[in-house]
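Derivation of every value follows stated rules applied to the coordinates shown; laboratory data play no part. Fair warning: this is a prediction, and the values are worked out from it, not measured in the lab. Cβ atoms are built from the backbone, for glycine too; each structure is taken alone.
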Structure 1
Amino acid sequence: MSYQNISLPEGGDKITVENNKLVVPDNPILGYVEGDGIGYDITQASLRVWDAAVEKAYGGKRKIHWCELFMGEKAAGVYDGDYFPAETLEAMKDLLVSIKGPLTTPIGGGFRSLNVSLRQELDLYACIRPVKYFDGVPSPMLRPEEVDIVIFRENTEDVYCGIEYESGTAENEKLAKFLREEMGAEFFEGAGLGIKPISAIGTKRLVRKAIQHAIDHNLANVTFVHKGNIMKFTEGAFRNWAYEVGKEEFGDVTITEDELWDDFDGKQPEGKIVLKDRIADIMFQLLQLRPAEFDVLATSNLNGDYLSDAAAAEVGGIGIAPGANIADHIAVFEATHGTAPKYTNQNKVNPSSLMLSGVMMLEYIGWTEAADLIHAVYPQVIADKTVTYDFARLMDNATTVSTSEFADKLIGKIMAA
């Protein structure tokens, strides 16, 4: 496939899919989008860390060949004002695995969220957010080391579909008329209207990934988070369809929480994963009071958006929270924070969110040795208290370093490992 503004690096080979599994060469081409605002600083720092880990882990036998892709403000300069070029989408499909920095998202007007558009165009239905504490990271929790969860958030449905009708428009009035006259609904005049679709297909494929993750990583439980006590036919349906997946597709390795107590007197049988559900609002409290009770959360879109950021605050904040958006095979890893435009080109901010998302990416392609190296040295650098300003202001006697210097510290530890 040829591109207009994208140059595939020489010497690299594309990742392919055979028998429903990724086939990763020793010289894979991976895509990256620099992102807006602080994107340049954190991307350049992270690329150096990933490359160092791969070099150290494999002694030159493996190497990532990076291919720059364009989206956001940089894309607008390359593609005559187009922030979301079709060529980038095609390249992401072609390369299968990519990573991106933060992208500008307007509030209340302007163009639609690029992040949401990307997830929907590529059907990246699973937003995966691991939340884990690293020793030494400042945290408001008394026992942050108990926080170790992976959140699977449905990525394409719920209110994030963007099916909205602005107050005062003809479309809004048409829908309002139908809802009142045909469906008997009651709501205030002039209300903005939005639709919240949640389907069996969307729910089940998300939950399938969540349970499989628990199996693959020998985890004890999966919790379905919902607001089904109020929204019975959307959030409640999410819960019901989730349990169906467990029973029909994973019945040999799962039991429900009711079965745990009714049949096993609360003692989890070896080799069985417990499936349970919690109302969304109580889940926020439980993540603060009893986080050790939860391994994997599977949730609808909006609940997952709130929960993943709230959980990240328990282990150091969204600035170090990694994330991925994954379809059956196509995967786009990302920084989970915003563009922080006031810090653009200041070489100041913490690159950890993007960098740790890259660790997820290395794990996704099966290069766990390189991923493990970064995980091993990260808390060592934190323990040395040579950190970016966001951590330094929360630590005693810390040395504030720049984005690039933080990467240098990590690379030094990697190469000395």
Structure 2
Amino acid sequence: GWGFADTDEMNRDGIREATLKALALAKGAAKVGIKIQFAKEPSYVDTWMSPVVKDPFNVPMEKKYELLNDCCERMKAEGVVLRRGGFVFTSIEKYFASSEGSKIFQRMIYSGGGLVVAAKGPTGMQRRSDQQWMLKGYELIDELEFPEKAEELKKDVIALNGAVKCPEGKKDIILSADQVGLHVHESCGHPIELDRALGYEANFAGRSFLTPDKLGKLQYGSEHVNMVMDATINHGPGLGTFAYDDEGVKAQRKYAVKNGKFVGFLMSRQTAAMVGEARSNGCMRAEGYRLPIIRMTNVSLEAGDWDYDEMIEDTKDGILMVTNYGWSIDQKRYNFQFNTEKGYIIRNGSVEEMVRSPAYSGITPEFWGSCDAVGNKKSWVLWGTPNCGKGQPQQVMITGHGAAPTRFRNVTVFGAQ
């Protein structure tokens, strides 16, 4: 049977009391007939530290403030009504011990930041933003070149106030890599959570159109669509990267979608056995000292073989859509609409005039079925999502999503405002 207890009393007595309480609850559950089958996993004795070049906690606060202040100053302009920047740095230490013999210590350092600028003009309120979060140190902030991005965002938001509204109808669209990453999170990452697919999240988060009976049978997308669930460091320093999950399962790389076919779930040791899997793929994660639940690791769209410029040149009549503004998706993750911060008309293989409030809608398998071009490794980025909510009481988890600019054919597009 299952038993769980937690404590924020980090001393011997507090840990012992929580352990005894969890054991008592587990024994009580077993007595009333709640039997649990766990997929087997070897035991590990290991220590793992995430790679860090520049410890963000050794960088003076004054330096961080000066950089953010410089960025906000650069975003000043007539019509600008909001300028905001921020950094977040997190250090997490975990020690996992099990009765099976595992003793695992991990230390992870995460860094991230973003800029937002909004301007009010004839077309209403327009927004531009940029953000990134990774399993890195302060070197990430140096790499992102925020001052230069601040200038670019300011120019964009002013131009958007003079841009025409996105046209409506059926169009080919190319989504920027960050927008593809978010779309993967919402339309693939959540529906492949096995607890959700089994109905355990129905009360709060919803269900999934990817039910266990569709595993290995459903054509989720076109042959160009390959999505992996990869927590290994070889995939990159993402927010879903670790050495072991919170059940002591070693990080792995598995396919969720292979050549367009749905082939895998995010699982735990308990749910793996429910779908006939011999082993969990290591997706149990907890926020702080709460109960571990199935969460996304790095759920990524594998890079394709298209150069970005060649993709543009090959598109005769389409819209380039850049950076998410908002979205709506049903509780089964089947019907959706997304709108982005800016767009451009693509005409005869050339990026032409800017359009404001570009949006698109569709049905998940039809949308991914229309994918005919995925950007190559040069344009592939492992994006970070720092605020994925799930569970009751709610837990906020960090997840990673690798993606490159991607093209979809004959999609319903419209102007969101």
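Observations on the structure shown:
- Calculated for structures 1, 2, FRET efficiency 1/(1 + (r/R0)^6) of positions 185 and 321 (r between Cβ atoms, R0 = 35 Å, to 0.05) is largest in 2.
- Computed -12500 for helix-only ellipticity at 222 nm (-39500 (n - 2.57) for each DSSP H run of 4 or more, over all residues; to 500) - originating structure among 1, 2: 1
- Answer label among 1, 2 for the case where mean count of other Cβ atoms within 10 Å over residues 137-144, calculated from the coordinates, equals 19.1: 2
- When mean count of other Cβ atoms within 10 Å over residues 33-40 is calculated for each of 1, 2, the greatest value falls to 1.
- Ranking 1, 2 by relative contact order in percent (Cα under 8 Å, 6 or more apart), the structure that comes out highest: 1
- Which entry (1, 2) yields the derived value 14.2, 42 for Rg and Dmax of the Cα atoms in Å, for residues 289-368 alone: 1
- Among 1, 2, which structure scores highest (criterion: FRET efficiency 1/(1 + (r/R0)^6) of positions 9 and 201 (r between Cβ atoms, R0 = 30 Å, to 0.05)): 2
- Structure from which 39, 27, 18 was derived, semi-axes √(5λ) of the Cα gyration tensor in Å, options 1, 2: 2
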